[in-house]
Structure 1
Amino acid sequence: MEYRPGRPAYWDETALAEDMKRAFDICNGCRLCYNLCPSFPELFRFVEGHDDDASRLTAAELDRVADLCYQCKLCYVKCPYTPPHHFDLDFPRLMLRSKAVRAKKAGLSRSDRFLGDPDRTGRLGTLLPALTNWATTAPAVRGVMERVVGVDRRRRLPRYARVRFSRWAGARPPARDPDVVVFSTCTVEYNEPGLGRDAVRVLEHQGFTVTVPTGQQCCGMPALDGGDMAGAVARARANVARLADYARAGKPIVALQPTCAYVLKTEYPLLLDDDEAAAAVAAATVDVTDFLADLARSGRLKTDFVRSLGPVTYHVSCHTRALGGGGRGRDLLARVPGTRVMMVEQCAGIDGTWGLKAEWYDTSQEVAAKLTRTFQQRRETEPCSDCKLAGLQIAEAAGRAPAHPVELLARAYGLDDGAATAAGGRGGTDA
């Protein structure tokens with residue numbers, strides 16, 4: 001099966017249909033993933049409707065299964081037939097290929113064009129953030145958004161920041177020979193700069209010199225979600241160009257969102273077809289929670305905490321699990337004295353742009369039902385999640401937005417915005 005968009009076979013519609021039918025036949029015979037996402041029950045229903053003969057699946061049925069895949073990656077984690085197995089099955093990437101081939105043939109939808117470019121919407125949203133934030137909560141405006149770009153009017157949307165993270169980082173003294181490189185992500189850049197500030201402060205508190213390279217772009221996952229393969233490849237090339245020299249020099253690239261860490265680490269080598277620079281960036285990339293958890297496990301995490309966190313309900317995002325994270329965030333937070341962490345490993349049903357769309361909103365809520373019920377039942381605890389997009393779903397249930405583990409650590413150290421100055425620390429941004 002072909003998963004590299006730089007190769008001609010990737011775009012061959014006949015080869016794609018054959019690969020999907022072969023994959024669906026394998027999945028139908030295994031069924032380990034029957035309860036992971038809506039794609040698999042639909043897949044099994046379709047195959048059963050053809051007397052268990054996947055070769056008879058129609059084009060519409062193949063497309064429907066692909067459209068229900070929201071790239072949580074959990075089936076890849078669970079699947080016994082992933083590469084290097086001779087079945088060579090990578091279900092999520094095959095579904096991405098399906099969307100990309102259709103988008104190339106028919107063009108991007110208006111919704112995918114809008115949602116696939118968060119840098120453009122972020123730049124616009126942060127020009128007049130007060131107005132933008134009002135507009136995204138106004139029922140009349142949301143109704144227009146739903147009709148024009150397909151974003152469901154009921155979905156809570158990220159708020160735009162008054163000061164972008166890169167502006168804060170750029171005002172700091174430059175780091176000449178950094179120990180750690182921060183990949184900030186578009187979410188932190190435009191919506192959650194407080195997470196970026198806290199991450200820099202916590203890393204510096206551990207004794208690292210930190211740099212935030214200029215010219216970073218969105219990792220490209222929103223473009224992939226809608227089938228915009230050219231857009232995803234362009235973003236990958238731009239980010240690799242900014243990060244490769246650091247990676248070659250042995251500097252860890254610390255990504256502030258698990259989805260972005262996953263994309264840099266696992267998607268860039270395929271998107272750029274084994275480019276040496278992309279491979280170097282992939283090898284150097286680590287999610288910030290995992291990076292700090294590794295420090296804790298090796299006894300290098302500072303323990304001079306000044307506050308406890310109390311009871312915390314910690315959501316492990318799907319992409320954190322896909323990175324192999326699991327309980328690392330829980331163990332990290334539990335090192336703060338007086339802190340009790342309950343871990344939740346249920347999907348938030350947003351997973352990039354999929355859960356924002358009106359077409360999938362109700363299905364998204366069904367997927368997230370167990371997660372939201374858990375947070376509704378534990379409103380007295382501190383909500384926490386590695387993923388700020390999952391946080392949109394959690395906030396509805398918890399009554400407040402969940403903090404990232406790094407934000408909670410900054411609070412425990414007394415380094416958060418209430419205790420630290422914006423100009424503090426030793427690192428900064430490169431020129």
Structure 2
Amino acid sequence: MKQSQLFTKTRKETPKDEVSTSAQLLIRAGFVHKELAGVYSFLPLGVRVMKRIIKIIKAEMDTLGGVELYLSALQDPEIWKATDRWNDASIDIWFKTKLKNDTELGLGLTHEEPLTRMLRDHISSYRDLPRYVYQFQTKFRNEVRAKSGLIRTREFLMKDLYSFNATVAELDIFYEKVGKAYERIFRAVGLGEKTFRTFASGGAFSKFSHEYQTVCDAGEDTIYLAMDQSVAVNKEVFTDEVLKDLGKKKTDFVQARAIEVGNIFKLGTRFSEALGLMFTDERGASAPVVMGSYGIGPARVMAAIVELHHDGKGIIWPKSVGPFDVHVVEINAKHTNEVANSANELVVQLEKQGMAVLHDDRDLSPGQKFADSDLIGIPVRVVVSEKTVKAGKLEVKHRADGEVEHLDTTQLASRLR
């Protein structure tokens with residue numbers, strides 16, 4: 001893609017109304033646009049990163065046996081009343097609206113209720129189980145204090161997976177499989193070393209749920225991380241009783257700020273009993289389906305990546321999620337056909353090898369182009385200029401470590417593979 005045709009614009013100045021580094025850099029580099037507090041639009045660069053994050057998540061969901069669907073955002077109050085979650089005392093972050101006939105509706109903040117009701121049409125026997133379904137869908141939460149950019153927003157994309165099993169034992173097995181899949185996801189996107197499976201409140205069915213917390217100064221959550229990094233515990237359950245269960249004591253831990261990028265939760269029969277999702281077991285007896293829910297916020301993941309991977313010049317995208325694989329920067333001060341043709345030929349060759357390439361063909365100074373390249377943070381920058389054309393070598397710079405190499409086209413292709 002030619003950068004002159006890309007719908008984006010970088011900024012030198014830092015947005016004054018953003019406190020988090022990730023929000024500042026994502027706006028300055030042209031990945032997102034702030035509509036209002038807690039609401040962001042994704043520009044083309046941001047969409048490309050989101051799609052790569054989603055691809056990584058989706059591959060793991062499919063491997064688990066998940067089947068993708070897409071549920072409506074408008075919510076029927078009656079099913080939420082059945083689970084006692086429509087009232088604002090239970091969930092105080094509802095966005096509610098009304099139809100022309102004064103019928104009240106909700107804007108979905110999660111989807112346990114509608115999906116449980118839907119599955120009554122698809123599950124009636126043990127032969128229909130297990131079922132694992134997931135979606136990537138926009139959620140709405142009326143946050144009192146929407147801040148920290150993409151870390152806490154009022155409208156956001158969520159991957160939510162739901163499991164439906166016949167027994168608690170089957171749920172337990174699948175729950176651990178999801179946990180391992182989450183660990184692979186966070187490693188793949190570049191958060192693995194700083195993201196920890198964290199004990200959190202479990203509710204009525206299980207003593208604990210688990211959050212995946214990325215340790216970061218910009219995080220809004222407080223966790224306690226064992227000094228040997230073997231255990232992490234959310235502040236809300238950091239009690240002597242819990243630590244005794246874990247075989248730890250308070251002096252084993254250090255306090256840390258963290259971003260919650262995912263969670264896994266055993267729901268048990270909380271929703272199936274309330275909404276009548278039953279099945280007939282092998283003996284002919286009726287029993288409620290045992291459920292679990294598992295969430296990841298792709299936009300929060302994006303923000304966490306930027307919080308961990310940046311420097312004074314801009315974003316440093318891990319190779320797996322960068323908007324492009326290669327940034328070809330054409331330095332053509334004399335506007336010669338030789339330099340332009342060389343840059344175009346290189347782009348074609350790289351794209352034939354499956355590389356996603358951004359070609360900076362803009363009529364700007366080298367300094368402006370290099371500053372933009374560092375700010376946007378594509379993993380590899382390749383300079384094509386009159387000097388490199390004459391030398392028969394390309395100037396290749398790796399964004400992560402700043403290493404500069406001079407390679408011919410064949411060497412570059414081999415290195416990128």
Structure 3
Amino acid sequence: MERRIVCVGGGPAGLYTAITARLAGARDEIVVVERNPPGVTHGWGVVFWDDLLDTMHRNDPVSARALSAAAEVWDGQLLQVGRRAPVFLGGSGYAVGRQELLGLLTARARELDVDVRFGTSDPGPDLLAGADVVVAADGVNSARRAAHEAALGARATLSWHPYIWLGTARRFPTFTFGFVDTGAGWMWCHAYAFRADRSTFIVECPEPTWRALGLDRMPVEACLRALEELFAHLLDGESLLVAEAQRPAPDRPAPWTRFQRVELGRWHVGNLVLVGDAAHTTHFTIGSGTSLALGDARALGARLADEGPLAEAFAGYEAERRAVLAPLQDEADRSTAWFADLVRPSAAPTSSARPGDAVDDLHLAWSLWRRRGDAPTWRWHLLRATQQPALRRLRRGASSVRRGLRARRREHDASRRDAVG
């Protein structure tokens with residue numbers, strides 16, 4: 001199908017839409033425009049799971065293999081309250097540096113003759129006027145969405161917890177939830193390695209705690225030192241780092257932000273269609289943003305190469321992806337409520353255990369595990385058993401075997417498809 005496609009935004013959603021459209025048979029010009037220069041991005045590492053690799057392998061084994069090679073495995077989760085003994089939870093997944101992810105997707109797009117243009121803050125009316133399809137992949141603060149806010153039925157709400165997305169050279173091979181009592185209220189981190197020498201370190205807290213500690217007005221370097229002191233027992237002497245793209249002037253406050261929940265009544269208008277965070281957001285505590293963006297891109301890119309009316313392609317894409325998004329939005333809402341209840345004095349005792357409650361940390365960890373939905377009783381017994389080092393090693397070994405088997409099955413399926421093709 002010959003359709004000139006312009007993707008506004010060179011993040012995972014824009015690049016992978018272009019890649020998929022080309023692989024699906026789109027023959028006309030495909031352009032991706034990105035406002036940042038090459039190699040410049042916001043944030044540190046992002047997480048994903050085997051289901052994303054499965055989907056990408058079916059769509060494009062080349063980019064899937066590149067992602068798998070660049071990714072770091074995190075095996076298990078850990079909850080630590082202050083300096084108390086940690087509680088170990090199950091689960092495993094992957095993390096990759098956002099810069100590495102964008103680099104491998106950019107390289108793949110260019111291999112497929114996609115025109116990727118960096119340092120283009122405004123695509124300009126000529127480029128957009130000549131496009132059959134404009135893909136808004138310009139993130140949570142999408143200018144394309146803002147220009148059509150009423151027609152799209154756009155709604156955005158801000159969370160009440162400020163957070164800051166930092167990095168550190170301290171390696172966290174286990175996904176770590178760390179809680180500290182600051183004296184002005186609870187503060188917590190989400191930490192995980194995405195490279196051998198780098199981890200993401202997200203810090204979140206209630207607004208009253210943030211203001212009471214002066215973090216709302218503290219210059220960036222002073223803020224980093226204050227957070228290093230609060231989380232010293234987790235950082236093992238390593239510093240906290242702010243991404244250069246987000247670094248304010250030395251006398252300006254640190255780049256704290258608030259999660260923005262984006263919802264749309266519809267995801268397309270005219271020849272404009274939205275993907276990823278431009279269309280919807282899920283709270284970072286469930287780590288699905290990148291997977292959803294790449295899933296949107298796969299679904300949209302495939303439909304853009306189909307014959308038939310554009311409106312039908314857009315409607316089919318939206319229906320497919322809304323069905324995937326709905327249960328994850330529900331999980332994200334539950335997870336957000338769990339962290340909100342940590343600091344609400346009126347929270348019912350049955351809603352969640354909290355760090356300051358008169359309960360042991362094992363029950364707090366069980367509550368954390370169940371924040372996304374109900375869990376069977378056998379998982380509680382497995383959680384208890386996992387606190388024994390020998391059984392924890394056994395569980396991690398079983399998880400590693402499952403990952404290996406799944407990876408081999410992906411390669412086997414890809415080889416069979418190549419043979420048939």
Which one of 1, 2, 3 has volume of the Cα convex hull per residue in Å³, as calculated from the coordinates, equal to 172? 2
Among the shown structures 1, 2, 3, from which was the value 5.1 of distance in nm of label points 7 Å out along Cα→Cβ at positions 129 and 337 calculated? 3
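Just so you know, all these numbers are worked out from the coordinates, no wet-lab data involved. Values in this document were obtained by computation on a predicted structure and should not be read as measured data. Cβ atoms are built from the backbone, for glycine too; each structure is taken alone.
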